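In structure tokens below, several structures.
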Structure P
């Protein structure tokens with residue numbers, strides 16, 4: 001077994017942590033500043049954390065425009081990244097000035113939300129409208145605050161393309177979600193051949 005202590009370095013060509021905890025759904029977050037400036041950015045540290053009410057969250061290394069906007073407005077949207085949107089999503093990861101509209105940069109269409117101010121990605125097949133529930137600086141085991149912010153939001157509105165609902169069941173495979181792997185730029189998709197079913201044991 002290769003063993004290392006993260007504080008002392010991993011001794012490998014690339015940090016393996018985000019390759020081990022993978023693949024992960026992408027937090028493609030749209031937000032708007034108090035002045036009305038729109039922002040769209042992908043976050044690979046993203047997931048669902050509660051079922052009822054539904055709470056999703058993402059972590060931002062550094063105080064970025066998305067975090068600033070969400071702190072100001074208390075709102076954001078999550079947009080599903082499907083395989084056909086891979087190039088556009090990647091374009092929105094570029095480091096650009098705050099006044100740049102990433103929707104325009106990536107050739108995407110802004111769709112008006114029903115319950116919150118930030119727009120959604122019209123091309124996305126699934127979108128969540130969210131209200132900020134918690135904004136937390138992460139801490140190390142010794143109590144040190146880290147320059148990483150955890151943004152948690154309650155999902156108050158869900159938009160699903162009708163072709164993804166089959167007899168009332170969401171078809172994950174048909175949604176063709178793009179999943180983040182590790183390394184400098186690895187991504188994955190799902191296939192029917194990889195599907196397996198495991199039902200919870202009845203004890």
Structure Q
């Protein structure tokens with residue numbers, strides 16, 4: 001009998017450079033294990049506020065400097081071009097994230113759309129807060145950009161976006177990207193190898209000690 005496919009809840013945001021750095025490696029792991037991925041674009045600010053995190057501008061200078069060093073390390077390790085200070089960042093990623101949700105709600109593939117939107121911010125110097133720019137990014141990967149952006153501004157996408165925040169907090173997610181396998185949270189694109197090993201081994205999920 002064939003074992004059932006493993007399911008991974010994937011919490012991310014297009015405004016997170018770490019989500020971008022980890023997206024392709026994570027999807028490669030999921031495909032290799034034939035795992036089912038449930039995509040959860042999530043607004044990070046409220047998640048930080050609920051779980052004790054700080055937005056970047058409020059972090060200590062030492063932490064901000066270290067973040068820039070780490071981004072350079074992982075940019076080189078992943079072999080991915082990445083602008084450390086994109087022209088249109090920080091930005092409100094709500095509409096871009098909700099466009100991804102609109103694609104999911106329409107039953108359309110999200111993998112390439114996520115990669116293209118993130119690339120727009122972190123590589124292409126595009127303003128992904130502008131509806132026309134988001135629509136063009138979706139068109140680039142063969143999706144109906146104008147229709148998706150229109151749906152992204154609707155109640156269904158907004159409700160799902162809020163719901164993803166609630167799901168993230170309920171799952172003990174406090175940052176992005178986070179990959180949740182059988183209730184075990186793997187936070188950060190630098191945990192993809194550990195996620196890979198957990199799936200391959202078939203071990204039961206680790207739980208916090210009481």
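Please treat every number below as a calculation from the coordinates, not as lab data. Given the structure is predicted, the values throughout are model-derived calculations rather than measurements. Cβ atoms are built from the backbone, for glycine too; each structure is taken alone.
As an exercise: relative contact order in percent (Cα under 8 Å, 6 or more apart), calculated from one structure in P, Q, equals 31. Which structure is it?
On the way: P: 24; Q: 31.
Derived from Q, not from the others.
Work out the source of 23.0 here, i.e. which of P, Q gives that when mean count of other Cβ atoms within 10 Å over residues 17-24 is computed.
Values: P: 14.2; Q: 23.0.
Computing mean count of other Cβ atoms within 10 Å over residues 17-24 on every structure in P, Q gives 23.0 only for Q.
Using the calculated result -3000 for helix-only ellipticity at 222 nm (-39500 (n - 2.57) for each DSSP H run of 4 or more, over all residues; to 500), pick out the matching structure from P, Q. If you can, show how the numbers build up before the last one.
Working: P: -3000; Q: -16500.
For helix-only ellipticity at 222 nm (-39500 (n - 2.57) for each DSSP H run of 4 or more, over all residues; to 500), the value -3000 is produced by structure P.
Which of the displayed structures (P, Q) returns the greatest value of distance in nm of label points 7 Å out along Cα→Cβ at positions 97 and 121 on calculation? Walk me through the numbers on the way to the answer.
Numbers: P: 2.5; Q: 0.9.
Going through P, Q one by one, distance in nm of label points 7 Å out along Cα→Cβ at positions 97 and 121 is largest in P.
One of P, Q was used to compute Rg and Dmax of the Cα atoms in Å, for residues 33-144 alone, and the answer was 14.3, 45. Which one was it? List each step's numbers first, then the result.
Details: P: 14.3, 45; Q: 15.5, 43.
The read-out was computed on structure P.
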